[in-house]
1. Computing FRET efficiency 1/(1 + (r/R0)^6) of positions 21 and 101 (r between Cβ atoms, R0 = 30 Å, to 0.05) gives 0.90 for which of P, Q?
2. Hey, distance in nm of label points 7 Å out along Cα→Cβ at positions 61 and 85 derived from one of P, Q reads 1.1; which structure?
3. On mean count of other Cβ atoms within 10 Å over residues 13-20, which of the structures labelled P, Q is highest?
4. If helix-only ellipticity at 222 nm (-39500 (n - 2.57) for each DSSP H run of 4 or more, over all residues; to 500) computes to -16500, which of P, Q did it come from?
5. Tell me which of P, Q gives 31, 26, 20 when you compute Cα extents along the principal axes in Å, for residues 29-92 alone.
6. Out of P, Q, choose the structure whose coordinates give log10 I(q)/I(0) by the Debye sum over Cα atoms at q = 0.12, 0.13, 0.24 Å⁻¹ equal to -0.37, -0.44, -1.55 when calculated.
Structure P
Amino acid sequence: MPRPSPNDNPLHGHVILIVQRAWIIARSLADAFQAKGAQVVMTKNTQSGVVNDSRLSAAVLDGGSAKLCGELRAKGIPFVLYTAREQTVGAPIIRKPAPATEVVARVEELLSE
């Protein structure tokens, strides 16, 4: 079976930040994004400075740290919250345990807007 070309992968060339406390969830999301051609940066720590990575295209957050959300907005980086907690940061929310494919689809929508 031939390998898909980069043009077949809608997220090819995009770098997605995944901030999740649970490694298994982060890994599942990373696999789903990578299957669509994206590169992934994963972290548990919202203080790690990864928002300063100039390659970032979008982010998936496990909760809405007001500071992190503000930094992403200031840099024009779209993001979604993938969480089971109540949030009030004014961002798209996908409630856990939604499948990773739903998260990827929402990020694709954000990047196409």
Structure Q
Amino acid sequence: MATTKTTKREYINRILTYVHDEDKPYLLNELALLDKKSTAEKKPTAVQVANEGIKADIAEGMVANTLYTVTDIQKGIPACAELSNQRVSALLRQMVEAGVIVRTEDKRKAYFSLA
């Protein structure tokens, strides 16, 4: 049996049907604040900005028509030297989704090359 959590917006709309007119401006203001919060432009975090720089370094450090493993990228690109395998792998996955690099597998080993 699946249950869904009631949101703050749903609670406020439900309460609006039962309250007196003098209480409605407060609830309508709360709805306006929820609208403003959900449409606010979100800036990238410091980690996201740093990751974009690392991804650019990875793309610049790769040579066309050459296959790289995650370990090769960690050792060959100075920006990735201090990063864990998991983080480099996550950055490479994002680059594959963006179409910057291509992932190929050979005998269950992942290789990456420029697109």
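1. Numbers: P: 0.90; Q: 0.00.
Only one of P, Q returns 0.90 for FRET efficiency 1/(1 + (r/R0)^6) of positions 21 and 101 (r between Cβ atoms, R0 = 30 Å, to 0.05), namely P.
2. Going label by label, the one that fits is P.
3. Working: P: 21.0; Q: 9.9.
Across P, Q, mean count of other Cβ atoms within 10 Å over residues 13-20 peaks for P.
4. On the way: P: -9500; Q: -16500.
Structure of origin is Q.
5. P
6. Details: P: -0.37, -0.44, -1.55; Q: -0.62, -0.64, -1.31.
That value comes from structure P.
FYI, it's all coordinate maths here, none of it is from the lab. Please read these numbers as outputs of a predicted model, since none were measured by experiment. Cβ atoms are built from the backbone, for glycine too; each structure is taken alone.
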